[in-house]
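Dropping the structures in below, format is structure tokens.
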Structure I
Amino acid sequence: MSTNHADTPGPYILFVADRASTARFGRMLRQLAIGLVDAGVRVALLTDDAALATEFAPAAIEYHIVPALGGWRAWRTRAQLSDDFADRLTLVHFIGVDALQAVEGWARRRQIPTLVHVAGEAECGWLMQRGARPGQHVAGMSDGFCRKLCGHPPASFFPIRCFRPALLLSAETEIELPPPPDTLSVAWVGGWDNRPGLDLLLDAAEQVVRRRSAQFVLVGAGPGERAVRTAVHRRELDACVTVIGELSMWERAVQGAAILVEPSATSDVSLAPILAMSLGRAVLASDDQRLEWFVPDATCRAFAAGSAASLADAIEWVAAQPDGALALGRAARQWVRAQLSITQLTADLAEFYFTLDYPQRVVRLDAGGGGTP
């Protein structure tokens, strides 16, 4: 941060993330919250994911667990907010749009600014159709989302901002390991409804296991898991393909694999490829990816979109060229360090938070003010 705020009470930010968002971005939120506190920003978390919330306790970060951030039980969330928060918040920062229904109206009635942090193309389309609300900031997690939002502004009173996902990198020495020489371990993370990509990956797996020993781990969420298991069984891949229907396992899957595959263009942000890159793993991605961190020969090895043979050859390349795969992993790690650093994201967000009109709210609290502004 370029400004010294040491003598000023910091802004108070409430992160709102439902269980689906924390499954995707929980690792980033943990790291970000700690960095923001160090930067002088006060942080709280509102979530229906009890497991993530309790991970904030050792860092002395306030958290509030509610039954649900969507559906008919959302009224209980609003009741708790009315009791627990009042005027002390500077901004409500939504991760994605799914929790807007539960909290947005409460924040608007309290005249608390909000930031909607868009994490997918479908969310962009929904927000552009609905429009932003007065006092609502909008940010995208990728340059493409921001261009889309700027081209068709969602009636926002503020500039569209870009706050890309980020991770804290582990020590450099922790990745100086070549891919396993015997059994290749390949991971995929995503939604079960991505059948074109999954079918392509299973087709490639059939080709790979004819050539060498390999294990594939598929970690997904949403509808369609049974159909994927059926497709694995139909191809007689049960012995080499593991299907895990618990998205919270994605970090372990990525850490334990030599390869992460993105078999088709994705429209939603996932930390899985970024984590794989940060760990120096080989990321294999179709050549039609739209997110800016898929850079052929710099962060990933590209294969022809829609071609199972091309994907199988890319997997084989990792086994046949371990030095090349390791060099790609190192290059990807350096790219993530330069472009997707949690340190930079923390600084950018803190600088934004400090530009908000929070001192007036803090003074009102210190003077004993309260109630609805």
Structure II
Amino acid sequence: MDDITVRPRRAAALLGCRKFYFRMETEGIVVVESFGKQTVIRYEDISALLFLNMSKNQAVILLGRKNERLLNFSSADMINADKAIDILRMKRIPSINLSERLERWQDIDEYMPALSWSERFVCRPQVIAMKSARRIEEANEGKKIEKWKRLACVVGWAMFVLDIFILLFLRGGIRTACFMFVLLFAWAMYVWMYPLLFLEVSGFVKNKKYIIEMPVFGILAAFFFCLTGFENFACDFGDYLVFVGIITVLLLIPLFLKSYFGKEKPDKMRVLASSFLALLLAYAVVFPVNYMVTFQADRHEPVMVKSKEIYVNKFASYYVYADWKEADHKFTVSEKTYYEIQKGDRMQVCLRHSIFGFHYWILHNEGHCKWGEL
């Protein structure tokens, strides 16, 4: 046969892809690395040709007789890659599509050691879903999972409708309490159905028969309000991190108990992802939680505006500088407040602390407290 050279496309080379090319010769494949180093792979030493869908591309992996990795390339990034694949198939080298095997819930364990970390990352979600599905079918719990899927869908959209109602008709502490309830209720659902319930499923997972997905629009809306509704609040950053840590631990305790005593055992990556979700939730509810358990009267300290500043990135942020606590202090204010005040105006720092000892404050015009406007 005529020799065929397979080399990276120009765009792939410019993006820093591995710099090598190979020639399909009569007796084997000659791989030419950087600086001219050559390696010869004989066709009889190739045991299998693996295919794996990687986002919008397809990885091609050549395995040796001991399932070791001999050569890999991307079908879309290499010129003449399709011709090389045809030649290998003509040599009667078995072709195995890992993505299709996973979709059909067939094992690929024997090939996992030959995959790179990025390729394993693609396969891992579907492998976990496959093994979980087998346990569900062995326990004959398919009908229960179908009920849970319908329940999660109904609850997810109900939370979104509730968010709209809260935004339109509720104000102040009641609004804050309701949004916080949405987030904590979603977490309770997550723990109850853990590890079968997912808020977001990898796009590489094609077979989702026994995967429970909850619509995230209601959760995201509540999460967004809990952050933006308190964007002008301030506190000591160290105290904030302490409360984030405490709330994260409290959220994870029932999750870890469910993992330890439950039938379904999540893998380490899933536990790590769930811990990150708990951290995000804790980050969002620190101010709402403490706002709801603040019962003491506000304390006010007068300050004078020294200067103002607008910082524009994707969104505009409004800042006011004033002497407070014997230092030039930077306060975040709303757009409305920013344009209402001028340099030299007197304002008030409204200080509060919750029953948990969390101290926080907000800057507002004299005689115009902002707490009830959330």
Structure III
Amino acid sequence: MRRAATRLSRIALLCELDHIRTLREVERLSPQLFSSDGRPDWVDHLIFPPQPHALDFDWRFDQATAEQLARYLLDEGPVLTLGAPSVARMLEHAGVDVALVDRQPHQGVIRQFTCDISEFVADRPYRTALVDPPWYPAQIMSWSRIAAHAVGVGGAVLVSIWPAATRPTAMSELSALFEDFSFWADILRTGDKVRYDTPLFEAVARRVGGDCSLSRSPLTGELVRLRINKLPALTPLPKSAYLWRRFIVDDYQLAIRCRKGNGCITFEQIPTAHGWLWPFVSARAPDLNQIDLWSSAGEVAALGSPESTCEMLRRAFSSPNSHAFERMLADVPTLLEWRVPRPPYRRCTEWLHRQ
């Protein structure tokens, strides 16, 4: 009983920690977690993820939901989470056998498969899977079927689904989704809700997009439980023709579409944007294919030469200080107006993904 209570208390504490941005803030707010030399003890290797980025469909569970899910899964291991890194972190630190699949590399989970969900093949049998997919039919069907194969017949899959008011076609899409589930799983709907924090990019979209339905998400979904009775056929998602290069500086993310340009470093506003700010959060938004540069703060632009812009940013991010950084970007004052952090950085990384 004492061990279980300790695990539960750690989950509750991790829920709090997951909303704090740096270990320095953790030390200031919770000094009892730290040893006499100032180093954290059991949170020593915890790495805080960067700001959510719209390209990742990165809506994160709020504190109460993350805690509820972690408590439910405490004795359901081995657990696989497709997305839902906050829950994976809590379970891992509570001693649960858990693995995370997420293409974003900075999640603070030791056992993580850093790849697109569609590329994941289970390394071993799992008992339970938690699936937090983008709220679109193709993605949710594909992710749920991958999870079903990971847990096998008799295993359980918990999946977050959209509410009926999400978009005009939401009801018919839900009907098709449950019909698909019924062919290979027993469905349990208890009305349990999952709630999400508002990411920065949505806060920006709501501010500049007004009452447009494409500028806001429901932030509340339903948790559906599936008991697998037959392995479904896998339905791979089509691969995008585009690669995106992602820069992470401190907690800020900047994504650049990899495509051939005209050789000139130019920045142009997107016609449907509000200046440099993107007023939408939906994949149904207009002019999405015109965006070449996209930040986690909701800033967007079309680029004359994405490749040259990447090289320019690499040089700027390697600058020793703010003055040198701004000198590197003197020819593109637009970027100096964005929320790009100035060096020195506590984290500066680069990675590629398809979209």
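None of the figures in this text is laboratory data; all of them are computed from the coordinates on show. Small disclaimer: the values here were computed from a predicted structure and weren't measured. Cβ atoms are built from the backbone, for glycine too; each structure is taken alone.
For which of the structures I, II, III does the calculation of relative contact order in percent (Cα under 8 Å, 6 or more apart) return 11? Here the read-out was taken from II. Taking mean count of other Cβ atoms within 10 Å over residues 273-280 as the criterion, which structure among I, II, III has the greatest value? For this comparison of mean count of other Cβ atoms within 10 Å over residues 273-280, the top structure is I. Among candidates I, II, III, the computation of FRET efficiency 1/(1 + (r/R0)^6) of positions 89 and 257 (r between Cβ atoms, R0 = 35 Å, to 0.05) that gave 0.10 used structure II.
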